[in-house]
1. One of I, II was used to compute helix-only ellipticity at 222 nm (-39500 (n - 2.57) for each DSSP H run of 4 or more, over all residues; to 500), and the answer was -10500. Which one was it?
2. When Rg/Rh (Cα atoms, Kirkwood Rh) is compared over structures I, II, which one is greatest?
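Coordinate-derived values only; no laboratory data. All values derive from a computational prediction rather than experimental measurement.
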Structure I
Amino acid sequence: MTNGTIGAIIGVIVGLIWIMLGFIDLIIIALLALVGFLIGKYVKGGQTIRVWLNQLLDR
């Protein structure tokens, strides 16, 4: 799959969640997904959250 296809699929899923649950619930789901991603990356031995934030803010 190309990046465009993956982006379109994610967009459709996000749109459906927004329609079904509302904007606030969408934001909560997105934040929980981000937290889960960061915890998973930390447990797997990836970069720590502090290093990731430093790289993000230094750009």
Structure II
Amino acid sequence: MYATDCGTYVVQGKIVTDTAAIGDVRDLAEDETVVEIEPSLVRHLIEHYYDHHTKG
């Protein structure tokens, strides 16, 4: 995952080619795609959010 100069993030992952998985995706715009990411990245993002946004 990479932060951009626009205040957004880019997620790097494997392109999803499984038609059943793609069929489960909702509201995918013409200019969007989906990628698979490892569960470890999801855990890292949750921990990062918790560490930086929930402590006062």
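1. The correct label is II.
2. I
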